[in-house]
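Read-outs: derived from the displayed coordinates by stated rules, not from any lab. Note that the coordinates shown come from a computational prediction; the quantities given were computed from them, not determined experimentally. Cβ atoms are built from the backbone, for glycine too; each structure is taken alone.
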Structure P
Amino acid sequence: MSVLRSVPIGAVCLLYAAMLSAAPLSPPSPPVVALSTSPVSSPLQEAVRRIWQASPEVQAARAALDAARARARAAAQPLYNPSLSLDAENADVNRRTAGISLALDLSGKRRARASQGEAELLAAEAAYNLLRRDVAARWLKAWSTAALAARQSELGQRRLTLMQRFDDLAAQRLKVGDISSPERDLAGLALGEAQVQQATLAGNEAAARAALLAISGDQLAALPVLPSGLSPTAGSVTPLPVDELPELRQSRAQQASAEAGVQVARRARIPDPTLSLTGGQVRSGPRTDQVIGLSVSIPLPVLNTGRAEVAAARAEADAAAASVRSRQFVLRAGLQEAQARYAALRHATEAFRSGRAAAFEDRTALLEKLWRAGEISTSDYLVQLKQSLDTALSGQQLESQTWQAWFDYLTAAGRLTDWLDGRTPVGPNQEISR
């Protein structure tokens, strides 16, 4: 009792100041992921924005980002809450006391946890942006595939119409003796082959649309048409520096989180003292004394020093740093490959369009005219017509591959979402066809 009375009353002020030091820190302002409000620059870009809004994958990533924000706020909260105790004792001495205790974070555990929470939030934001970009890239490539399938089905229908007319003309010419019976049979076989090929093209179109619906759902009743013009040149887009690519931003944020985890593990090794303040009264016979007491306790890190946790966190940070360096190599190589492949495909598409191979309608009309005039045989007509159709289909395939390579290049350059948001400058002769 005498010991309790010998404690200065100013200890109350000390415990109060310690409780104030544990007040919640202002959490770091989380990065805001703002959707672009730039004006719509094309039906294609508007379609992608609608898919971003309705995609379950994007919604899940947005929810994960909200959870990361909440975890960052939680990490910035004080580690310890005060404890209240009430004691009463009736014996030779009647004691009535109340006490309050609080563990003090003197080693900076709270700051280390807040730093780790902020780094994890940056990583979650980067993951959200990456998922958003990947959904757009997958949809764009699936859209170009579906648009190609629709064009090929349309061309196949044109082939079927030609073969049907050719078969009718062959039957008429057989009656008047202009062609032989084997040549008439050859026309019928060509018609049957065209019907089989058209069924295959229709199946390909259905599969392409199903793959597209798997990404977009039923958001788009009518798909944007594949632009009739050439895709932009690679020089119209300036790639982001490797260190600014979203993949590397995510890796660096994960590395920062791992480094912060090392500090958290190191701070966890340092024991925190617990400050307790007790006050009340003690009655012994006719005498009543007011008492106040102050005590400090601290755990001893003897059985578990926490060194293993620090070593594990350090190894994870080293692995994260190595992952950043590896990602840099991969991103540089991927950009060079995407740029070279796109340049080659675009050059080939430009050459195809400027050559005779693209003049399908003129060539088919000329072939039919020559066949009607008897200047070429039925077999020659079918061979050349088949070659013209195959070349036209190959040209459409080439254009679709070029557009897909363009999307791959935008992704590798870190400019896909900028392009979709209308923030990437495009030359006056390289705009997307509306």
Structure Q
Amino acid sequence: MLDIKFVRENKKEVETALLKRMEKKNLDLDKILKLDDQRREILAKLEDLQAQRNKASKTKPDAETIKQMKALGTDIKKLETELKKVELEYNEKLSALPNIPHDDVVAGGKENNKISNTYGEQPKFDFKAKDHVELATTLGLIDYKRAAKMSGAGFWAYTGDGALLEWALLNYFIDFHRSHPEYSFMIPPYMLNEQSAFISGHLPKFKEDLFWTEDDKLCLNATSEMMLGNYHAGEILDEKDLPKKYYAFSTCFRREAGAYRTEERGMIRGHQFNKIEMFHFTKPENSWTAFDELLAYAEDLVKGLDLHFNTVQLAAGDCSAAMAKTVDIEVWIPSMKVYKEVSSVSNALDYQARRGNVRFKGADGNNFVHTLNASGLATSRVFPAILEQYQQADGTVAIPEVLQKYMAGKKFLTK
């Protein structure tokens, strides 16, 4: 959530920045500021009437005083009703505003994303290459048909060496993070309440992308970022304890609303996948140093697998609403001739912390922390990238060297 004081004092600059990611017809800062004015005016009147009632209550109760108290009570109740109505609209409109893009984030959508780094080269094959669906099926790594029978489209079951490869990836990710002892490992709950989904920035805009219980009180997490961002909600942290760095394992669940494109079959887009997430709570002045660290770690994880990838800075319209800046790591999927995101490194600044009221106590009082997150990594696109980039002419798939120790030294996935 944006700081209304900052919006009021920098209205023109805020409007210019938000128009990088919003259409002008959807942006009305004047309306929000007017609602804030109304809210403040009602609050001032309410406080005045409450003070009058308190004063009257201390006088000797006579007929006139009782009459005055009743009148004040009626007026106070009316103002409280009016305040509730104004605050509801004010909070809805303010919370619907996305974060202010960082200065170096360009305007526009996906078409304005910019490659900032490339690792390796696109693999060339001197044989007819297969896609990951065919490889996974013929090698007995994934069972799509039985998973669909059990759960429907958008799900898969890891089988045999496929299950071992998935577990090997997770072990590789976790061991990498364990080598950085300042990070604390966590396995959070898989379900969270509506307030937590609001704090993470997934509500109100992305409610339809989440799986909800019948009573709408709990949803399945779409990413561990949702849980980790709420871990210190409502707390005042000690400045000396910052930064707090976490990494968490979770299975993630997304509706992925809308039709699947033909090329996104298999594991490229699904309702359930596994991921390790990194998360920072830090002081504002260390925010961008933390961002660089998360990006370097995410890149190192993909480099360790020796997969060809691009690092891409997203344009404002392609960043999620809560984020001021996002850089994606996208691996090459040969059969699709496209790059697919395996990690998003994002800085929310104080946007999520304001929603969750996460502050730290410093020399100058209590201030909001900054929150950052990065996938480290998600497996559902790393897995197919390995199958396609490491496939061999004989139909087998070489196992990346860093994963072999987790698979009893096996070097190839065979039928």
Check: Of structures P, Q, which gives 12.1 when mean count of other Cβ atoms within 10 Å over residues 79-86 is computed from the coordinates?
Finding: P
Check: 0.20 is what came out when FRET efficiency 1/(1 + (r/R0)^6) of positions 191 and 223 (r between Cβ atoms, R0 = 25 Å, to 0.05) was calculated for one structure; which of P, Q is it?
Finding: P
Notebook entry, point to check: Given a computed value of -12000 for helix-only ellipticity at 222 nm (-39500 (n - 2.57) for each DSSP H run of 4 or more, over all residues; to 500), which structure among P, Q does it belong to?
Noted result: Q
Margin query: Ranked on relative contact order in percent (Cα under 8 Å, 6 or more apart), which label among P, Q comes first with the largest value?
Written below: P
Checklist line | Which of P, Q leads on mean count of other Cβ atoms within 10 Å over residues 95-102, largest value | finding: Q
Margin query: To test your reading of the models, identify which of P, Q gives 7.5 for distance in nm of label points 7 Å out along Cα→Cβ at positions 71 and 375 when calculated.
Written below: P
Check: Computing percent of Cα pairs over 29 Å apart gives 66 for which of P, Q?
Finding: P
Check: Given a computed value of 4.1 for distance in nm of label points 7 Å out along Cα→Cβ at positions 63 and 303, which structure among P, Q does it belong to?
Finding: P
Margin query: Given a value of 12.8 for mean count of other Cβ atoms within 10 Å over residues 103-110, calculated from one of P, Q, which structure does it belong to?
Written below: Q
